[in-house]
Structure 1
Amino acid sequence: MPANSGETPQAHDLEPRKGSPSPRLDEAEFKRRFLNQFQDRAYDPLSAELGRIADAAWDAYYNSRKSPKTRKAGPGFADPDYDLAVDWLNARDAVQAAAARHEDTHGPRRFLLVSGSSRSEHTCPGELSKSYRLVKVAEEVFRQSENVSVEVLDLSRLASEYGRHIHPCKACFSTSPALCHWPCSCYPNYSLGQVHDWMNEIYPLWVEAHGIMIITPVNWYQVSSPVKLMMDRLVCADGGNPDPTTTHGKHAKEAKEIEMRGWDYPRDLEGRLYSVISHGDVEGAENVRRSLSDWLRFMHLMPAGPLAELDRYIGYWEPYATSHEALDRDQAMQEEVRNAARTLLEAVLAKHAGHRIGAGAGLKEPRSK
């Protein structure tokens, strides 16, 4: 029931629904899984030490110590005496610093270029991706402009770099937006071994950016796995709760009660301009481009212009083995990517100069969701 429906829910309506089977492990299975990561023979002389470490890990798991290091929230929070995870407080500080960079009118215009493929020569495929090549084509355009800062987010590092993870969204928002904290407070979860979450570094890149370009391949009619993981975890930037003390951590009923009193859906990425480029070899490029654009629009980002949105096929129905040669030949597409970058650059500079980017941008929507 939407918060603006005018109806008053009964208390029992807000009780969280239960019923899925427990995922809890017994001690033997937990330790088997924990120790299974130490397969290299270099660990063989350390079996006694690993046994003691496994005992400590089991204790943390058994007692569900998700965030062992906390401190009082302090001033500025609804409950200053509530213990917040140090990891979350550090992530919030980084996001706030990024927001200040975004708002600095004297600073450079900031662009985030996202390479969405999981392929690179540093892991099993043995070859870089066409997405990364196209990002580098676009990057050249931005680098030629003065007072511009460019960050490249290469999501292939999820598959090739030690300790890089984007853990899946736990869908807190679907219980209540007040339960989805901004930035995400679900990770790290030390008791479950859900650590090294990359999103705390990715959030500031999105927040500080004035223009965002996503270049992704089509994987089975959809965006790539890394792009989808990032997309889902950005839900907290679109209507999430900046104060976890209002829900005292993850208390679902408290969050539901807050939502039913009225939720304003803060949009922390609103107004940033975007470009989307999808490329495939057989099917799905148009649908992927459209779904990405729809997602960004829903978060109140603004399309830079028609030339900034592109879906193309590279080596259509040709061998995968020669797909890079197909891209070499497709000079027209490379120029289209440059035009997309030029369009995004022009739109960001025009907005910075105070020119209107899109008619109707200031209209208030009658419904938030």
Structure 2
Amino acid sequence: MTGIDTPMQRIATTDDLSGRGLERFDAIIDVRSPSEFAEDHLPGAINLPVLNDAERAQVGTHYTQISVFEARRMGAAIAARNISLHIATALAEKDKKFKPLVYCWRGGMRSQSMATILAAVGWKTTLVDGGYRTWRRQVVAELEREAPLPVVLIDGQTGTAKTRLLHVLAARGEQVIDLEGLACHRGSIFGDFSDEAQPGQKAFESALWCNIRDLDMDRPVYVEAESRQVGQRRVPQRLWAAMQAAPRLEIRAPVAERARYLMTAYPDLAADTDKLLAAIDVLRRFHARSDIETWQTLAETGDFQTLAAALVTAHYDPAYDRARNRDGATKRRSVLETATLDEAALETLADRIIAGG
């Protein structure tokens, strides 16, 4: 750790952004604009912008079109007002032992302005050396490097409760990476979360890295078998390579039971007929017009379980079989059969998995 001196108090800098490194601070303050923060940020950070989006654009335009000096003076005045407001509101209850970590895009003027004033208050303030870019470089380096992950895939055709089974395993203390949860997408054309948009790729990767870095590499890590794309988010190379090489535990259940389970897993589709019809319409390039019309009729009349069974049989199972044969997944597969997919059955499956099959 290095540092710079101010007349008030030493402002330290750090590039240790590990879990333990971040735990040393009482707050992680991201002073970038709200749109920058929304794209991605350090885990646990709060957003106290020195310049909001409109102010940042205004200062930037002044900088390029009018005068560098005038832009800096304008930016300093706006920043001073905003920092003052943050101290009087978000930071008003912090006592003299408060230890904040502050960062902006690259450790420049925005974070230094905030850190200087916080240090002047008397708080032991630390800057991220290199700003958010340091975090981003670390995430990319870790997710793209060649390093083993002890992945075991929970596999199975659509509707075999793979995601729910992951949650049961996690509740038992097993190590799990829930890609669908991190990506806010259930991995199919019907799979977006109605009440939550997908995170950006950078935010997805940050969340994934926070998950991976805390794993015990001597224990199995259960991951649902997914394609490289989960919705619009791409699985990084390190995890994808591990998934391709991993052994598979394939869950098998009757079609009728899978259709019943899908009704519990996708309640938003049953509640939004227009969304369901739009999703079915995407399948036109794969299926005959008569099939599409039959499925749309089932959706419009509310016969969702029959619709789920038809989609599983005609669309998802054949697609799954093609992908499995293409990837050679059958060579690394163990099969776990279950007649039902209720909670008791999933608990039994979890017992079998933990016991080794």
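Here, each number is a calculation from the coordinates, and none is a lab measurement. No experiment lies behind these values; they were computed from the predicted model shown. Cβ atoms are built from the backbone, for glycine too; each structure is taken alone.
Each of 1, 2 could give helix-only ellipticity at 222 nm (-39500 (n - 2.57) for each DSSP H run of 4 or more, over all residues; to 500), but the derived value -11500 comes from 1.
Upon calculation of mean projected area of the Cα convex hull in nm², for residues 99-274 alone from the atomic coordinates, which of the structures 1, 2 produces 13.5? It traces back to 2.
Determine which structure produced the value 1.6 for distance in nm of label points 7 Å out along Cα→Cβ at positions 211 and 323, calculated from the coordinates; the candidates are 1, 2. It must be structure 2, since only it matches.
I have 2.1 for distance in nm of label points 7 Å out along Cα→Cβ at positions 139 and 299, calculated from one of the structures 1, 2. Which structure is it? Source structure: 1. Among the shown structures 1, 2, from which was the value 0.70 of FRET efficiency 1/(1 + (r/R0)^6) of positions 147 and 187 (r between Cβ atoms, R0 = 41 Å, to 0.05) calculated? This value belongs to structure 1.
One of 1, 2 was used to compute Rg/Rh (Cα atoms, Kirkwood Rh), and the answer was 1.00. Which one was it? Among 1, 2, the structure yielding 1.00 for Rg/Rh (Cα atoms, Kirkwood Rh) is 1. Please state which of the structures 1, 2 yields 1.00 when FRET efficiency 1/(1 + (r/R0)^6) of positions 75 and 243 (r between Cβ atoms, R0 = 25 Å, to 0.05) is computed from it. It must be structure 1, since only it matches. Among 1, 2, considering only mean count of other Cβ atoms within 10 Å over residues 123-130, which has the greatest calculated value? Comparing 1, 2, the top value of mean count of other Cβ atoms within 10 Å over residues 123-130 belongs to 2.
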